[in-house]
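The structures come next, written out as structure tokens.
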Structure P
Amino acid sequence: MQAKHTLITLYDYELSGNCYKVRLLLSMLNIEYTSQTVEFYPAQQHKTSWFKSINPLGTLPVLVDDDLTLKDSAAILVYLASRYDKSENWYPAGDAATLAKVTEWLAFADSITGSASQARLAEGFFYQLDAEACRASAHQLFRILDEHLWFAEQQNQPWLVSGAEPTIADIACFPYVILSEEGSIMRQDYPAIRRWTDRIKRIPGFTVMPGVFPAGPAQTT
């Protein structure tokens with residue numbers, strides 16, 4: 001079902017994986033919105049008094065829908081799916097066990113952000129971070145993720161949470177996995193992750209960002 005809305009504003013930075021999560025879901029739900037660019041690097045507009053009047057934490061993304069302001073990517077995904085996806089596939093609020101699993105993976109996505117994203121910040125944005133430690137943590141998480149996806153595939157389950165359709169768990173985990181090589185975190189040893197990222201790229205409404213490319217031709221056997 002298409003959802004049209006003209007009052008949503010996304011405070012956005014094109015190169016941010018957390019902002020990309022929100023853009024992905026907005027596109028997949030076919031929700032109209034206005035994008036307000038906040039230049040994270042090098043201008044650091046997220047630290048200005050102008051932006052901190054919107055979000056005192058100085059973090060991106062921020063979504064404003066009428067009189068509601070949300071300042072966390074996971075909260076934004078939950079809100080958009082809950083309000084605009086009438087099928088409840090993206091956020092299965094009526095199924096307690098499935099919803100709990102989705103929430104687990106949202107927390108896992110935060111761990112990916114705290115490792116793979118940090119390595120990317122060190123490599124591409126010159127943040128003073130321990131890139132080697134970040135990469136080591138990311139590889140630990142990727143091994144867990146790859147194993148989970150491999151076992152799910154054996155049960156004909158293509159997504160992070162059991163079911164025929166993707167959930168916001170997949171959207172939350174995807175960006176900093178697909179951008180990981182910008183932090184020198186290679187994915188050649190994670191075949192199940194590579195297959196999963198390809199499946200996400202084939203979801204209707206998928207959109208790209210710098211460093212993320214469309215799916216290639218479908219594999220035939």
Structure Q
Amino acid sequence: MSKAKVLTPRQESRRHRILLVAREMVADHGYDGMVMSEVAERSGVSPTTLYNLYNTKDELLLEALRELMVISYQRVGLVSDIGPGWKYLLNVMEGAAALRSAEPAYAEAITDALFRAVQGDALTELLLNTVRQDFFHSLTKMAEEDQLKEGVDTEHLATILLGNYWSTFMMINKGMEVISGMRLSLLVNMLSVLIASSQGAAREEMETILEKVRQEVAANA
């Protein structure tokens with residue numbers, strides 16, 4: 001992994017420039033088309049400097065993806081006081097739609113790369129296992145607050161949500177869904193699954209939100 005240290009404003013600006021160039025190259029040439037030497041040239045740094053920051057191409061690509069995810073999360077308020085739970089999961093879906101729309105060509109290339117990735121590699125770990133653990137954490141919080149029905153397997157439910165999440169990305173990549181409708185699709189999928197496993201006031205609130213989302217879907221049809 002990249003070396004963890006406090007960066008000066010100049011170093012942070014250089015880092016951001018490098019990661020932006022890496023994303024642009026992935027968007028233009030695909031996940032496999034990004035070349036480290038060209039990233040260094042377009043970023044205005046030496047190859048030695050680049051390799052001092054990122055030991056491998058995969059490390060650079062993953063760091064570029066992490067930065068984009070953080071930027072998107074901050075934009076929609078995921079870094080907030082909401083805390084884990086179903087409202088946080090709702091914001092995750094909002095964030096995913098914002099992320100996909102912010103840099104569409106890059107997001108498409110990364111999604112394609114994810115579906116070609118093998119089990120255990122770094123991309124799979126970041127985009128599948130890390131996201132699933134994030135979902136599981138919120139579902140566990142819901143269970144602790146008695147918002148889930150008794151006997152619900154939170155680990156299995158997290159996997160179902162993860163599958164719905166990435167299937168929407170895949171359908172957009174394959175032209176079966178439009179980017180403009182991604183936010184609503186993600187919300188409908190997540191709320192439908194959660195409502196079936198929820199109870200009490202949380203379920204009632206989610207049902208109200210789902211009805212509003214479906215009305216928005218109908219209005220945009």
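Values quoted throughout were computed directly from the atomic coordinates according to the rules given, and no laboratory measurement underlies them. If you're wondering where the values come from, they're calculated on a predicted model, not measured in any experiment. Cβ atoms are built from the backbone, for glycine too; each structure is taken alone.
Work out the source of 0.65 here, i.e. which of P, Q gives that when FRET efficiency 1/(1 + (r/R0)^6) of positions 59 and 187 (r between Cβ atoms, R0 = 30 Å, to 0.05) is computed.
P
For structures P, Q, calculate relative contact order in percent (Cα under 8 Å, 6 or more apart) and state which one comes out highest.
Structure P gives the largest value of relative contact order in percent (Cα under 8 Å, 6 or more apart) among P, Q.
To test your reading of the models, identify which of P, Q gives -14000 for helix-only ellipticity at 222 nm (-39500 (n - 2.57) for each DSSP H run of 4 or more, over all residues; to 500) when calculated.
Checking each candidate, the match is P.
Comparing distance in nm of label points 7 Å out along Cα→Cβ at positions 35 and 171 across P, Q, which is largest?
Structure Q gives the largest value of distance in nm of label points 7 Å out along Cα→Cβ at positions 35 and 171 among P, Q.
Taking mean count of other Cβ atoms within 10 Å over residues 107-114 as the quantity of interest, name the structure among P, Q where it is greatest.
If we compare mean count of other Cβ atoms within 10 Å over residues 107-114 over P, Q, the biggest value is for Q.
Comparing mean projected area of the Cα convex hull in nm² across structures P, Q, which is largest?
Structure Q comes out on top.
If mean count of other Cβ atoms within 10 Å over residues 115-122 comes out at 11.1 when worked out from the coordinates, which of P, Q was used?
The correct label is Q.
When distance in nm of label points 7 Å out along Cα→Cβ at positions 51 and 203 is calculated, the result is 2.6; to which of the structures P, Q does this value belong?
The read-out was computed on structure P.
Who wins on distance in nm of label points 7 Å out along Cα→Cβ at positions 11 and 163 among P, Q, i.e. which is largest?
Top value of distance in nm of label points 7 Å out along Cα→Cβ at positions 11 and 163, among P, Q, belongs to structure Q.
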